[in-house]
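Just so it is clear, none of the values below were taken in a lab; they were calculated from the coordinates. What you are looking at is a predicted structure, and each value in this text was computed from that prediction instead of being measured. Cβ atoms are built from the backbone, for glycine too; each structure is taken alone.
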Structure I
Amino acid sequence: MGSSSRTAAFHTLGCKLNFAETSTLARSLEEAGYARVRVEERPDVFVLNTCSVTENADKECRRHVRRFRGINPDAFIAVVGCYAQLKPDEIVTIPGVDLVLGANEKFNLAEHIERLAEHAGGDGVVIAGPIKEVKRFIPSYNANDRTRTFLKVQDGCDYFCSFCTIPLARGRSRSATIAETVEQARAVAASGVKEIVLTGVNTGDFGRQHGEDFLQLIEALDRVEGIERFRISSIEPNLCHDGVIDLVATSQRFVPHFHIPLQSGSDVILQRMRRRYDTALYAERVHRIKQRMPDACIGVDVITGTPGETDEEFQKTHAFIRSIPVDYLHVFTYSERANTTAVRMEDAIPMEVRRERTKQLRILSTKLQRAFYEKHIGTTRPVLFEHGETGHDQERGEILGFTDNYVRVALPFDPQLVNGVSSVHMDALNGEGLMRGSITSAVGV
């Protein structure tokens, strides 16, 4: 069958970076003549973009491959992404997997599929070189959402934290130049997208190999016409310096929303994790942000149950988070990762204890977020209303959007609001904890 009549479907696991890269892979297949369809539409090719951070990476991978085979037993199945780089020989033994591509090889997806597609249903093929050879940076952004795009500005990591497989799955830290990244942002702006979320493995580490840095990048992006908002998806506390905070505070385009990984509120555990900061620096950065931008939203990553996390250490984390002005948590339950330092440590925490700690922190997160939302009742903020499925709750007849500082807003559906920024007076929280409000004026469409 000629590629012009072939179809491909994608499923993405994990982070925003993976979603950006899936879009790039999809565009490469479209350029090779494949039509992109939904998974349920019996495509000729399935591509699964995997994650190594999820607790059950192997189980998830098998489940999706089984699902693909159930939809189209004759399809060609390719597996890419972080888990594919870490465990290619395990993945290729899963019944139905035809191709496993490593970090360097996945961006030549179309070429590899074309070469092997005639042999679907035979033995699977692994094409994955050593991670130390992965040196090129491939820019990516997702293009299927007209409101918000995740723009990959950095990849890989040089930090080698004791619990993390990312350097083994994605290689050393690297990025494009500022000029190249600005070009990507202009291309996104030309497509009518209103918000760009800057994403990477260690975003704040941008540019070192080019003699550039993250602050210079965001200064340049702040001048890109046509984008209403830039959002920084995540930045390490040691890289979130005063220059970055001050630029966001004075910018018209960078929004007052920071996501800063903490991982633990215990200095003993942070040291064991090989993190590059302590709780004193973390608290100082958070207070600095709130001092410059009192309405800024600050999100926090936390891991529960790392080896050696006693009840006392966990209580320190809980107390530390309560002591600083942060507004929501992303809580991860520690799970053992092959080839990491942490997996060799003594004092493993029973899984039921880890899960109970996760539950406690998620309850705390709900309280923090609600308090942050309630603080905004009676104020007026700009809201970017979304386009497509994420922006429209048809059952309730609502349109959804986010304020600049990440308050989720739900208003009665009005097609004129779609993909535009409007000024909204915050009236009250609804039953789902979303903000209700009233339009005061359209800021820009």
Structure II
Amino acid sequence: MLKKTISFHTLGCKLNFAESSTIIKKFTDNGFQKVKFGEKADVSIINTCTVTSQADKKSRQAIKKAVKKSESAKIIVVGCSAQLHQQELADIEGVCFVAGAKDKFNVFELYQEIENKNTVISCEINDVDTYDSAYSIGDRTRSFLKVQDGCDYVCTYCTIPLARGKSRNTFVKDIVNQANDIAKNGFQEIVLTGVNIGDFGKSTNETFFDLIKELDKVEGIKRYRISSIEPNLLTTEILKFVAKSDKFLPHFHIPLQAGSDKILAQMKRRYNSNLFKNKILEINEIIPDTFLGIDVIVGFPNETDDDFQKTYNLLSELPISFLHIFPYSDRKNTVSEQMKNKINGKIINNRTAILKKLSDEKHSQFYKKHIDKNYDVLFESQNIKGKMFGFTSNYIKIEADFDEKLINKIKNVKLSEKNMKFEN
């Protein structure tokens, strides 16, 4: 008897990838065979993103692709866009059902029950108060471990609290147990993920610092990366611990969003440009050669040329490594959607291009300063035209001739212009 097949496609953040892996595992544990997304399948799951209008568009495109490739499949839609745009996604021809935030981890059970097309399993986001653990197991070298969900911040441009609910987490001991499970599966590196991970501990009376101290003790895991963390929550205590740890890596992803205090206030961010500047300088003082990826939003309402110049000047003067640039787009049911003085699209594109050039320059400078230095590199399993890739502790991408013996191995490598894979 042929096994039923399942494909899945994940959009957006590392947290989505962790949750997708956990959702899919229920199907594979019950006899389903995974196939590549885009191939014919009996079930196809799309885990959506809604952080920008472009993310919503890509989510809809992925759903339509799944329908086209597998007309007889049960197409299941979950994730952030599924919570905010339930009926719109359910109305796409061929979709079996859309599960909101409260039910996305129950899709295997729902799959067995629901026969009709275009079904919405919905809930009010204020009713979402449970925490569902998740970690990814699809990659042989790196696992994304969910440590926190939801957000209590009220940034005026953001829909994520509407899609994921209030900040919550499980206990440190439970996450440590999951890290032990990840280690038993042969993973060398864990990336800690969440919506606002620095806010960890609200629902358990613990702290993010408590968490990383305990994770540092897990045997078998050689490396931890801390994913996006707010500058006001990245404490000196955490930085000094990372500096001394053999496992926590010199790599941070930190949102700035704007270098103008006027715009930061209108965004309702919980810091100003001076706090951000001092935090970046402190990181580089305590942990030299740290890779710093910075989030920036371009073209927020009321952003004048002077406001943008303040953002550019701040980023230009700081020792950062890379920019994640997001052109502003209106999101439904946000405060910024109702703001006046929206910025012309052509101006947003021009400002984006200016920051992209700055990012490329910063990224190149960061790579070049490490030429002839030796770093440990964890190599991954992909074979791309006879080449394989890995990352140093401070997130420099390294290229090598494919060698199966290097997969999931940490090797000390001398960096050169030849083996560093710089990508614009």
Seminar exercise, completed: Note: distance in nm of label points 7 Å out along Cα→Cβ at positions 114 and 266 at 5.5, derived from one of structures I, II, originates from structure I
Exercise. From I, II, which structure was Rg and Dmax of the Cα atoms in Å = 21.7, 67 calculated on?
Worked result: II
For this session: State the single structure among I, II that was used to calculate FRET efficiency 1/(1 + (r/R0)^6) of positions 42 and 362 (r between Cβ atoms, R0 = 35 Å, to 0.05), giving 0.15.
Result: II
